[in-house]
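I've put the structures underneath this note.
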Structure P
């Protein structure tokens, strides 16, 4: 009996809390019903590469690469949103990501631990096309999930470096966020993960002046992009 009373009490209390929340005044109650709306976003990101080491000797040396740490980069872009129904939106968000990746190469069997470090700068102009699924709005908050595909162009690639990546990429991405309805606009923190599907490693290196650097490029057989970004959308 006590358990039943406790359950009834919890249900009544929860219902009261929900009703109390529904009584609050909503900012921009019709903002999500616009057929089209625009916005912009800024934020931070970290670029990464999924590396596949070759394990084949060049001049008697076998080098293995890794990315031991990540450097934060800056992201900025615009938002184009199309209303589909009360829960789904189609979004096009051209974005440019300024950042780089630091690779460390270590030679197999080198007891002294000698290594070679290099940096690969990539300024990606990315064109994502996403579907946004929004949950039920509670007061001035509405969480959502987002996912889709993207194409990207690397505007920062520089020939003559030990590692050269191709200029185009394609992949999938997904993430989550929350619409926060303010009196004059929506603020939306969004966390997103991107996974490239294209091998970006440039294997033909006629651009290398110092041919001794070819051993680092030959140490890899494949490299695909990954990225995590935290942006703040203003809509």
Structure Q
């Protein structure tokens, strides 16, 4: 399955799956190269409000499986640019003519991370789509290090993220996606927060562009998610191969 600015959040799953559905079952290589004005994950900027180059390369296997690597520039400290890498394995199955089920395992690494704490982690995700219009996804992170200036280190915390979105195809190669999500670290209820976006997309051939209006709860709810709020607007251009 094609990934487009993959970690903007699973809220973009609708647009991703709509573009990738026609090629998801074909065996062979695929990927993308994209440029975004702000790399946003779950409402929070991972590039300190600046632009980032991102790329994906994967292989689709005949039996509904795909595996690949995804990478992006990140800036977790002002003036300190590094990278984020993800190795992932994904499986997808049509449950009926209307329902699609997707599952994914991913491992994230941050080589040369300037932060004093290791933030490498694993995630397991499960999502279901109805008629390529309604999407619901849950992501479980078994062990994640979190840090707050006020409360210090919260190490090896489980995190459950739940997201839902609505997608609609429009005339003239446009589509629109609206979604909401909730980030919930275990034992840190006061640090849980909600986020969402409204995304207008356009595609032509191997090219796709997205413009997103991003919303996230205030910093008091995001003390364990350092970095500025994403957006409020983020634009992405991708070439899909």
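Read the figures in this text as sums done on the coordinates, not as results from a lab. Everything numeric here is computed off the predicted structure, so don't read it as measured data. Cβ atoms are built from the backbone, for glycine too; each structure is taken alone.
Out of P, Q, which one gives -1000 for helix-only ellipticity at 222 nm (-39500 (n - 2.57) for each DSSP H run of 4 or more, over all residues; to 500) as computed from the coordinates?
For helix-only ellipticity at 222 nm (-39500 (n - 2.57) for each DSSP H run of 4 or more, over all residues; to 500), the value -1000 is produced by structure Q.
Kindly point out which one of P, Q the value 1.7 was derived from, the read-out being distance in nm of label points 7 Å out along Cα→Cβ at positions 95 and 167.
So the calculation was done on Q.
For structures P, Q, calculate percent of Cα pairs over 29 Å apart and state which one comes out highest.
When percent of Cα pairs over 29 Å apart is computed for each of P, Q, structure P gives the biggest number.
FRET efficiency 1/(1 + (r/R0)^6) of positions 151 and 215 (r between Cβ atoms, R0 = 30 Å, to 0.05) was computed and gave 0.75; which structure, P, Q, did it come from?
Among P, Q, the structure yielding 0.75 for FRET efficiency 1/(1 + (r/R0)^6) of positions 151 and 215 (r between Cβ atoms, R0 = 30 Å, to 0.05) is Q.
With distance in nm of label points 7 Å out along Cα→Cβ at positions 135 and 183 as the yardstick, tell me which of P, Q scores highest. All intermediate terms of the calculation are to be shown ahead of the outcome.
Numbers: P: 2.8; Q: 1.9.
Once distance in nm of label points 7 Å out along Cα→Cβ at positions 135 and 183 is worked out for each structure, P has the highest.
When relative contact order in percent (Cα under 8 Å, 6 or more apart) is calculated for each of the structures P, Q, which structure yields the highest value?
Structure P gives the largest value of relative contact order in percent (Cα under 8 Å, 6 or more apart) among P, Q.
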